[in-house]
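Below are structures written as structure tokens.
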Structure P
Amino acid sequence: MLAVLSPAKTLDETSAVPPVTPTNPRFPDETATLAAAAAKLKPAALAKLMHISKPLAAKNAERFQALLEGGEARPALYTFDGDVYAGLQGKSLDPAGVAFAQDHVRILSGLYGLLRPLDLIRPYRLEMGTALNVGRKTGLYRFWGERIGLALADDLAGHKDRTLINLASKEYFEAVDVSLLPGKVLAIDFRDDHDGELRFNTFVAKRARGAMARFMIDERLETPDGLHGFDGFGYRFRSELSDDARWAFVRGAKA
């Protein structure tokens, strides 16, 4: 069983990294191709393409250039620092937990494709939905094609239970060709109950996604059924709202 997460826009570039043995991302050539394509764009063009401010675009233009030149890299687990990773609390994992995460957690990435927690990355920002032109490929979905799905299929092949737990956003999971996977995909849906109306609370749900991945790691879960016991941030499993492809976790008065 594997769980997939989205990356984060917020990055930690300064905290100390524990004494771990890092690994290398599996798509170095593709990453270099994307970085080269982005580095050709001026900050104004990057701002328009990525829907970001001009100062942030200038910063990312420098990042893409630095990617081509090499430089210091950090494991993804200790670099991504947004809401999902606040829930995951990866920096507090002990060595055994890190090892389990390395085997059971994957991070989808617009620039790197698919990452293991200890894969080395350099600072970047490139959402999966970005319409970056690379040769004849328009947009990152077309650029990555089957690569991410095949990589996940290869990773799942080493697991007795080949379920993929989708804890990623829609934007990122659309990069996965699920027809290539050897087992079922199980989407986790976090909702807040507001007087009987189930709503998606973006801030809390993102943290819950990371917290569920942490629960899977701490409990050393190898099959999906163990996820029924997750109760982070007040969410509870609701069997009557769930089916084989989607499990609902609800918090609120009727949870």
Structure Q
Amino acid sequence: MYFIDSHAHLDDSQYTGDIDLVIGRALKNNIRYIISIAQDLDSSRKTVALAQKYESLFATIGIHPHEAKTAQLETYSVLRKLAGEPKVVAIGEIGLDYHYDHSPREVQKEIFHELMSLANELKLPVVIHSREAEVDTLSILNEFCGSVIGVMHCFSGNQDMLNQVLDLGYYISIAGPVTFKKTTNLQKIVTIIPEDRLLIETDSPYLAPVPHRGERNEPAYVIGIAEKIAELRNTTIDKIGSVTVNNTQRLFKLPTLDGKSCFG
């Protein structure tokens, strides 16, 4: 039984000094692959370097909506160049966040659109962040219907949004909040996600699942998320591990566990 953590921020400063131990614990707990997710240009460079250093890591490149205001004209040329590096599998984390508004909303939308265009150009999937911005997120995703697909990371939307993003061909990734007592709506959503669209993630170092809530999160804890999903879907953790591994490999074109390329 193996797992993939489809979304972790291993370049985060919270891992300074013990990243080897963190990755080692993940491997010991049968987390075969981890996708390290970028948040800005510097983070993109760091995720690529990490993926080149550790066999079990893959990288994304992109600009988080919080950091949209930092993007400049040369940002796209740098990202385009980084996309050619080995083990870069997606553009992300990109999208919209109207909860914190760390970047102006119009700037967020502009950068999101530009990065979706870049993903289309490079034929890479996207990792989408959407918080309290469902209408604008769906509007931009619909502009690229049929040309760009990806995953809605740490999904927190309602059933209507779920249906719309599924219709667009997107995958749905579930993180630690599914283990929290008060996330009953999310727990209901988990029961109706099609089996062939389900991914799991930690969003490390954030959103640690119960019983680690409040601690620094890490990829080894993805097992707790899989256990909760198995409980909610009335199935086994082995089944959740199997389907989420297959789905993550298919979306990001990761090597299969026998080392062969996966281009399903």
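Here, each number is a calculation from the coordinates, and none is a lab measurement. Keep in mind the model is a prediction, meaning the values are calculated, not measured. Cβ atoms are built from the backbone, for glycine too; each structure is taken alone.
Determine which structure produced the value 45, 26, 19 for Cα extents along the principal axes in Å, for residues 34-121 alone, calculated from the coordinates; the candidates are P, Q. Computing Cα extents along the principal axes in Å, for residues 34-121 alone on every structure in P, Q gives 45, 26, 19 only for P.
Out of P, Q, which structure matches -0.45, -1.03 when log10 I(q)/I(0) by the Debye sum over Cα atoms at q = 0.16, 0.25 Å⁻¹, for residues 154-209 alone is calculated? This figure was derived from Q.
When helix-only ellipticity at 222 nm (-39500 (n - 2.57) for each DSSP H run of 4 or more, over all residues; to 500) is computed for each of P, Q, which one produces -12000? Source structure: Q. When distance in nm of label points 7 Å out along Cα→Cβ at positions 178 and 226 is computed for each of P, Q, the one that comes out at 2.4 is P. Set P, Q, criterion distance in nm of label points 7 Å out along Cα→Cβ at positions 58 and 194: the highest-scoring structure is P.
One of P, Q was used to compute distance in nm of label points 7 Å out along Cα→Cβ at positions 146 and 170, and the result was 1.9. Which label is that?
Traced to structure Q.
Can you say which of P, Q returns 26, 19, 11 when semi-axes √(5λ) of the Cα gyration tensor in Å, for residues 138-241 alone is computed? Matching structure: P. Have a look at P, Q and say which one yields 0.97 for Rg/Rh (Cα atoms, Kirkwood Rh), as calculated. Of the options listed, only P reproduces it.
Ranked on distance in nm of label points 7 Å out along Cα→Cβ at positions 130 and 186, which label among P, Q comes first with the largest value? When distance in nm of label points 7 Å out along Cα→Cβ at positions 130 and 186 is computed for each of P, Q, structure P gives the biggest number. A value of 3.5 for distance in nm of label points 7 Å out along Cα→Cβ at positions 74 and 202, calculated from one of P, Q, originates in structure Q. Where does the value 19 come from, among P, Q, when relative contact order in percent (Cα under 8 Å, 6 or more apart) is the thing being computed? It was calculated from structure Q.
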